[in-house]
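Engineer: Dropping the structures in below, format is C-alpha cells.
Read the figures in this text as sums done on the coordinates, not as results from a lab. No experiment lies behind these values; they were computed from the predicted model shown. Cβ atoms are built from the backbone, for glycine too; each structure is taken alone.
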Structure I
Amino acid sequence: METPVVPVFSVSSIDGETIKLENLLGSFPVYLVFIPTTTDSADRDQLQEIETKIEVFEKLGAELVVVISDWPSPVADLRDELELSYPLIADPLQVIATEWGVFDATGEDRTSPASFVFDSFGTLIARLVSTETKNLPSIEEVLNAIEESLSSGTA
C-alpha cells in the first residue's frame, strides 16, 4: 500500500511550543485531531475525553496534535477552563484545516471534526472525518488503531 502524501506543518502552539509534524511522522504514532470550535459542547466533550485518555496516549508513545479552528485567545481560555494538559494549535483562518481537506468539506464554511492516525513509520492508518458536528470520531477508535498498529508490528 502506498503511503499518501500528507501536508506537514511547523507551527507554534498557543503556548509558543513549536510543533513540527514532519519531525513527528515516522518517529512516533501520531494522533492529529481537528476541532471545529471552542464553543460547541460536542467539541468540548471530545477535548475532555482526550484529556481523560492522555496517559493511554503516553503509554503508547503516541504524540497528540490538536488543531482548533479559532483564535489563540479563545483557545487558551478553553484550555484553562477545561484544564487541558496537551498542546493546542489555533487555526483561526483554517489554513491547516484547508490543507488537510477538512475545511468546508460539507459546504458549511467550517472545519469538520476529523482525526488522522499515523503509525510510527508515518503511514496513515486511520482517517476519521465526520460530516456532522455531533458525530465526532471516537477516541476509542483512535486508541484501537494505534494499539493494533503497535501489536501487529507496523508501528
Structure II
Amino acid sequence: MRKFLVILDDSRECLNAMRFAALRAARTGEQVQILSIVSPEEFQGWAGVADLMRAEARERIEAHFEVFAKWMRDRQGINPELVIREGEPVDEILAQIAEDPEIGILVLGAGTEGNSPGPLVTQLARSSGSLPIPITIVPGELSRDRLEEISRG
C-alpha cells in the first residue's frame, strides 16, 4: 500500500501538509507516515543529559503527533504511522524514503513567512529531479475549505 510521507515539525505550514496528506490518503485508500526529525545539536553535552533530552524530545513529538493522529483517525479514518529519526532533516527524509519502498509521495508545507517557501522545501526542490518519488508542496496560506476542495480531486 502506498504511503504519503509528511514531515512533523513546529512550523505553521506543517498543519496544511498534514491535512492534505490525510485527506488524499482517505480518498485514495492509502496510508500516512509522519516523520519527525530531531537535530543532533539538541543533544550536545554529557551522555546522561543527552539521553534525558532525547526522551523529552520523543515525548514532545509523540504528544504533537497524537493531536494529528486523533484528527486523522476520527475525521478521515486514517491511522497514521509515526517515525522519529535523528540527524539532518534532508538526509533523514531521503534515508526514510530509501528505507521504506511503500512511500509514494512526499508532502511538504510551503512557508508563509517572507519570500521563501522554507528551508526544507528549498533544499528538497533542488534535488527533486533525482528523487525516487514526487513531491507535493502545499501552500501554507491555503484555507481549510480550499484545501479540502483540492484534495477531493
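Engineer: Taking distance in nm of label points 7 Å out along Cα→Cβ at positions 70 and 142 as the criterion, which structure among I, II has the greatest value?
Structural biologist: Once distance in nm of label points 7 Å out along Cα→Cβ at positions 70 and 142 is worked out for each structure, II has the highest.
Engineer: So, one more: Looking just at relative contact order in percent (Cα under 8 Å, 6 or more apart), which of the labels I, II belongs to the structure with the highest value?
Structural biologist: Structure II comes out on top.
Engineer: Looking just at volume of the Cα convex hull per residue in Å³, for residues 14-61 alone, which of the labels I, II belongs to the structure with the highest value? Before the final figure, lay out each step's value.
Structural biologist: Working: I: 98; II: 78.
Looking at the calculated values, the largest one is I.
Engineer: Also, quick follow-up: Which one of I, II has helix-only ellipticity at 222 nm (-39500 (n - 2.57) for each DSSP H run of 4 or more, over all residues; to 500), as calculated from the coordinates, equal to -14500?
Structural biologist: The value was obtained from structure II.
Engineer: Given a value of 0.97 for Rg/Rh (Cα atoms, Kirkwood Rh), point me to the structure among I, II it was derived from.
Structural biologist: II
Engineer: Comparing distance in nm of label points 7 Å out along Cα→Cβ at positions 22 and 110 across structures I, II, which is largest?
Structural biologist: Across I, II, distance in nm of label points 7 Å out along Cα→Cβ at positions 22 and 110 peaks for I.
Engineer: When you work out distance in nm of label points 7 Å out along Cα→Cβ at positions 38 and 78 for each of the structures I, II, which one comes out largest?
Structural biologist: Of structures I, II, the maximum of distance in nm of label points 7 Å out along Cα→Cβ at positions 38 and 78 occurs in II.
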